[in-house]
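**Q** Please go over the structures that come below.
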Structure 1
Amino acid sequence: MLHRSKKDSIAKAFNAVLQNRTLLFPTESTFKRNEPFHRVLYHAFEAQLQTRSQDVTSILQVSSWVQGVNTSMGSFFERVACILSGGKKMAFTTKKKTSLKISDTQTTKIKQIWNKPKSGNTSPNEESEIAEILSASSLKMQEAADFTVDVFLETHDSITAIELKSVRPNKGESAGEKQKMLEAKIALHNSFPDKKILYFIGFPFDPTNPTPLGYDKKRFMQYLIGGGNYFAPEEFMLGSELWDFLSGEKNTMRQILAIMENVVGNRAR
């Protein structure tokens, strides 16, 4: 069971999202954005919209609001992840002067590994990939590409870094994410050579599952279009698996949903 202080922090974070989206919910007087191309497309479905008591103008307004909801929920997930884990968001960038180092030979090796899965003839293997890249180290170091992790947690013997991702990524995004992940992992290995590096991509829920709390990693990777060619199951966490890892407890996702439902219920009273 989550500690009361963590529950209160999660409730506070969700209440802020709820209040913000309530204020921004479109009304009759809401400014109507000029979206001529979208309007033409939606008019093609006017009959279907009318069967659901919807019209083109209201759909345009609500769709813009929903985009804002997705952004707000992304920030909420990041906040909850840090509340549960005790970690913090961390940017390793040139601008902040926090960028890490990687060797030129390691970068070359990463590109070679990144190219292999395109044919689908090789299966991703995190342990062998990292070992192969680290063996290609050299004295010629350069700045690694900028990256940001949503959860960064350092202990005396380990580094845990998690990047939260949308469950609706763009088509073909897996390849680029794999290259980015490999470079980030190696840069962390170079900077913390005496510590175990745990680096994951996290997805807050499984949109392909028929139940809210369930998940199927193999099916989800197929949903990502080619994701299974690039990511081994141990390189990402999905749904309740992610939330349980962050909290160190079981049934965390169920508790988060209950907290959110309670906030909504109190608002309705």
Structure 2
Amino acid sequence: MSTESHDSSLEVLLTSTPRVLDTLAVALREGPLRQSVTRGLVENVVGAEVSRIYPPLAAAFSAGCPTGVLADMCEAFARVLKSKALQRDSTDLVLSGPDVPGVHVVDTATVARSLFREARSDVIVCSYVIFLDEEFFAELAQRHDSDLTLRVRLIVDVTHGRHDETEPMALAANRFRQRFIEMCWVGERVPELYHDPRGFSEKPETRGVMHAKVIIIDEAAALVTSANFTAAAQRRNIEAGVLFRDRHQVKRLRTYFEGLIARREVLVIS
């Protein structure tokens, strides 16, 4: 008999814990619940949780659901709970600004530099504005010189640096590159620089800008923040962001920006 009709009632198992569900799965597959599901036997396995767990379990068993299938479902629910717990543990708020009692506040620059130190092979930095002193990128620039396998890519907007709206894209992009090298980057080996060309479109309806503020480290961590890469935003402004280490989500984010590069949605600044 199909177990689909019992899924909704069995979802109460998601209010339990992975440990209880794993124990219950073993009992259903090869222990005291393998042949019979009674309240007393279930209580011996789950203890105080019997009042919540026994009714849906007994209903499914009485309707013909094999205990092996129930064990599979318990294991599946346990995996879901473990995954959710892992995601909670791998996500943290990055709040910058005035102190508030009971809330941890740290300047975004400190978090960014710690991420740069973690990087093993790849760093992607995206920002609408980048205007920082050499200190911010200093350690990353030194590593970029000493480790030729380390790849650093920056995706930025250059329209805000135009002298006027008629200035050609190439001039504005080159000015950004020169200013970045002179004021922000101490290394000899310059990172790969890209910009969103849509801001230079002659048609207002097609104009757009690179407005995301993101740091992606390998496929290990990513910071998505409201803070531009300027001294004020990184050290003084009230800013909010999320640092996460869920590899699946980090990979999705990295794949998106690498896709923009591959499809030439953002162009090289050379």
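**Q** Quick check: 263 is what I get for volume of the Cα convex hull per residue in Å³, for residues 13-140 alone, calculated from one of 1, 2. Which structure matches?
**A** The read-out was computed on structure 1.
**Q** Give the label, chosen from 1, 2, of the structure having the highest value of distance in nm of label points 7 Å out along Cα→Cβ at positions 117 and 261.
**A** With respect to distance in nm of label points 7 Å out along Cα→Cβ at positions 117 and 261, the highest-scoring structure among 1, 2 is 1.
**Q** Out of 1, 2, which structure matches 2.0 when distance in nm of label points 7 Å out along Cα→Cβ at positions 165 and 189 is calculated?
**A** Matching structure: 1.
**Q** On distance in nm of label points 7 Å out along Cα→Cβ at positions 37 and 53, which of the structures labelled 1, 2 is highest?
**A** 1
**Q** Given a computed value of 1.2 for distance in nm of label points 7 Å out along Cα→Cβ at positions 157 and 213, which structure among 1, 2 does it belong to?
**A** Label of the originating structure: 2.
**Q** Which of 1, 2 yields -16500 for helix-only ellipticity at 222 nm (-39500 (n - 2.57) for each DSSP H run of 4 or more, over all residues; to 500), as computed?
**A** 1
**Q** For structures 1, 2, calculate mean count of other Cβ atoms within 10 Å over residues 77-84 and state which one comes out highest.
**A** Once mean count of other Cβ atoms within 10 Å over residues 77-84 is worked out for each structure, 1 has the highest.
**Q** Now for a different question. With percent of Cα pairs over 35 Å apart as the yardstick, tell me which of 1, 2 scores highest.
**A** 2
Where a number appears in this text, it was derived from the coordinates with a stated rule and is not lab data. Given the structure is predicted, the values throughout are model-derived calculations rather than measurements. Cβ atoms are built from the backbone, for glycine too; each structure is taken alone.
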